[in-house]
Every structure is written in structure tokens, then in C-alpha cells.
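Multiple structures are listed underneath, in C-alpha cells.
Throughout, read-outs are computed from the coordinates displayed, never taken from laboratory work. Quantities reported herein were computed from a predicted structural model and do not represent experimental measurements. Cβ atoms are built from the backbone, for glycine too; each structure is taken alone.
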Structure P
Amino acid sequence: MPKQAKPQLSHYDTAGNARMVDVSSKQATKRIATASAFVELSASVLSALPANPKGNPLEVARFAGIQAAKRTSELIPMCHPLPLTHVDVEAEIVAGGVRIRATATTTGQTGVEMEALTAASIAALTVYDMTKALDKSIVIRTIQLEQKSGGKSGDYKRTQNPS
């Protein structure tokens, strides 16, 4: 049996210096990634949604997530700027809070996991911002990649949620 190569962190050179990965030799393929986040809210805050003097918190969070995905390379130093072909953010009231799901798509030489994760994160922070006047004990939990497709590393789908 051939020995599997140990995975290496791609954003470091041989001297251990951080670097942007050169993707110029990679083939452009369709890439899709979905990430999620959960904003834990009290029953009183949940009952106040979507009424808010600043606007519907879930709609504002959706817009913020979409905008954030488009600006990921400005926020995460080693991310490539990507021509996103689609971003979708859903914010849904569920038991105990708001579940956020963000999907980013491109046809390019590198994946969109960071764009999906950034969209979910910023949408969650926006829910916090829009509801913090009602309760300061809001908790953002479980920001995670749910699935991705395309690229050299292949497809990934989360099989279980952390406890």
C-alpha cells in the first residue's frame, strides 16, 4: 500500500512564512460551499422578531451576509478575490434562536468556503446587532462548513453536527 502524504498547511512557505497560495496553474471549475451559524436567542427576543425599529433583523442579516461574502478577500488576508456567481443567505427562526445558512458559488481556480463562512458569520453578527437592545446575553454558536464541491480536494459533506 502506498504511504499517504501528511496533509500540509497551504498558506505557509518552507520557511514558515505566511503566503497567498498560487492558484494560477489550477483549472477553473464550478465551486459551491455552504456554511451555517446559529444565534441563540431568548424567548422574549424571538417573540419580538421580525418587528424592530431598524427593520426586519432577518432580512437585514441576509443582506449583510451577501455583502460580506463579496468582500471576504478584504477581511481574510490570504483569501483570493473571487468573481462570485451567486450568494444565498437564509435566516430562519427555529427553537432557541435563528439558524443561518449561506451558500456561495463561483467558477474559478479556488474554493468558496471562506466566502460561505464569512457570509454566515456576518449574518449572525447582524442578528446580534439588530436584537442586542432587547438582550445582551445572545450567543453565536457553531459557525461551520456544511458542504463543498469542486476543486482538487473534492467534495465534502458534514456528517454530524458538533455537540
Structure Q
Amino acid sequence: MRWLLAVFYVTFATLTHASATPSLEGKPIDKVLVVKSERQLHLISRGKTLKSYRVSLGKQPAGAKLRQGDQRTPEGYYWIDWRKPSDKFNLSMHISYPNARDLARAEAEGVAPGDMIMLHGTPLDEEYPEWFFHTLDWTEGCIALKNSDMQEIWQLVRNGTLIEIRP
């Protein structure tokens, strides 16, 4: 009977821990804010910035993404909708670009809006150290961070979290 109680306790503790909401300073992250002009990503809880990180943007950082291949980072409201480890960029979290507004604009202009905009780490590259990537805008439109910063964000930000990207 004791073993049954022990199994119940371990199962309960595991499930409780697994479903716990990640938090920073005891506060859950309810929004990610990226300010492109500042090259900053802010983790926000109830309107208060809890932590900020330096980011790299697309190779053409000025202006909103207009079409596939323009190397711009989108601007607007999106969601972190799924994540995966990445062979090329360490960890990656998908941003729900394009939204309805992006789709309508692209359709009106007769162009493909693009897709696969990610929040991700930097390449593990023997020729170029991580600091090299962290000091310039180098992505195809994604938002990149140092791998240690991306690992922290991976732990703190849940799927379904709002991400706002401002100019």
C-alpha cells in the first residue's frame, strides 16, 4: 500500500511541476514586445517590463515585412504559436506571421507575404563566433538572440503568448 501512495505522490508532483506556469520574479510573462529601432526584446507581465534582451533583425531592418524574400522583420501583433529545437539556430519559436492584415496587404499587391518568421538563437558556427552575429542584423526577417538569452526565453515564454513587434 505504501508503494501505491509513493507512486501517487511522485505522479502528482511531476504533473504539478510540469503544468506550473513559468515565471520571472514570480510573475508570468503575458507579452513579448520587440522594439526594432532599439534592437530590444522585452518580457512583460501585466504591463511591466521584467527583463530585456538585445536582438538582431532581418538584413533590411527598416519598415515592415511586405513580401516573401524582402529580408524585413514584420511589424504588428502576433502569437508565439509553436516551438522546436533547430539544428541551425539552437532553439526557435514560431511567430504567427502573416496575420490577417499582412495577408490582405499581400493579396492586394499580388505578392506572397512570406512565412516561417521565428524567434531564434544564433548559428553554432566554427568560423564565426556568437558575438559576431549578435552585433549586426543578419536574418532573413526573423528575430535572433544570443543562445543563452534564447534558452532563457524558451523557459519563460509559453506557446500562445502575444508578441508585438514595433518599428
Structure R
Amino acid sequence: MGEPATWQQEQISLAYVLGVATQANATIASWNVDKDGVDVTLKRDHCLVELQMKCTFDPQLLADGTTRTFDLDVATYDKLRGPRRTAAGYLGLVVVPRDVDTWLVHDSESVLMRCAGFYAQIQDLPEAKGNSYKTIRLPNAQRLNIHGLDAMFEYSDERLFGPTVPVGEAIA
């Protein structure tokens, strides 16, 4: 059994988001320094979303049994929530088994990643008060998958340009 190192957790979280972005028809850019609290920027149809990726094997679960929490440092939280960001800021959390040797399952035709991803919109949240960490809630419904990326890109677009008006409808 292999206990994961933090660099391994970082790498699997980046591999996970790369796989999801590829499946969702989005390109991905990673940053060699995350001074802005961003590990990756996703782009689809000229729309951008930025994520700080984290990985854990021991997420805290709320009493509802469906919501994970993650303590994000306030400095990163503030960078992701900033109102003047041009790309909406999110936290991505990848949950893996404790044993690094079980993260990937190989057979003759495939590689299976044994992990699950969740996201939380940090953009436009209120300022953190008084602590060095802000507890972020990541419900099961906010899966980091194709549908989750669709929601993130939609929010990012509407945040900058307003709601999309269907063809043939008048703007009020």
C-alpha cells in the first residue's frame, strides 16, 4: 500500500481535470506558478473558467452524507472570488482512495481512474472573515464532469455578458 505524496495528489487532480475538459470539448492551460490561486484555465468557445485544484483521500462529510467540505486557505479563496476577474474562479476537489497503488486500474483495453471530482463556485462569494481557512461545501450535485463544466462555462458567460436571449425573443 502506498501513501500518496502531495505532488502525486496534485498530479492526479490535474490529470482528472484534463480528462474531463477533453471530454467536454474544452482546452486546458496549466500555470507553472499559481500566484493568482489558479492551477488551470479551461477554454471553450472563447469562454474561460479558472480552477484551483485540490486532492484528498479523506474529505469531511456533512451530516447529510452527500456534501463534502474542504478548508481552503483564505488567500486563495480571496483570489478566486475577486469581482474583477475576467474568468470565473472555482475550487475543484478530486477525491481518491488512500492507497496510491489503487488510483489507476489497467487492463488490456483501458485505464480506469478511481477518483471522483467535485467543484464549488468561489467567484462572487463574500469576503472571508477572521480565519486563515474558509470551509467550502462541495455537494454531490456539483460533480466535476461534462455537466459541471457546462454549468461553469454558462455562469462565466452570463457573468460577463448577461443572460442569453433565445432567437426571436425581445430583450426587456
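Structure values in brief
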| read-out | value |
| --- | --- |
| Relative contact order in percent (Cα under 8 Å, 6 or more apart) - structure with the largest value, from P, Q, R | P |
| Structure with the greatest value (metric distance in nm of label points 7 Å out along Cα→Cβ at positions 31 and 79, set P, Q, R) | Q |
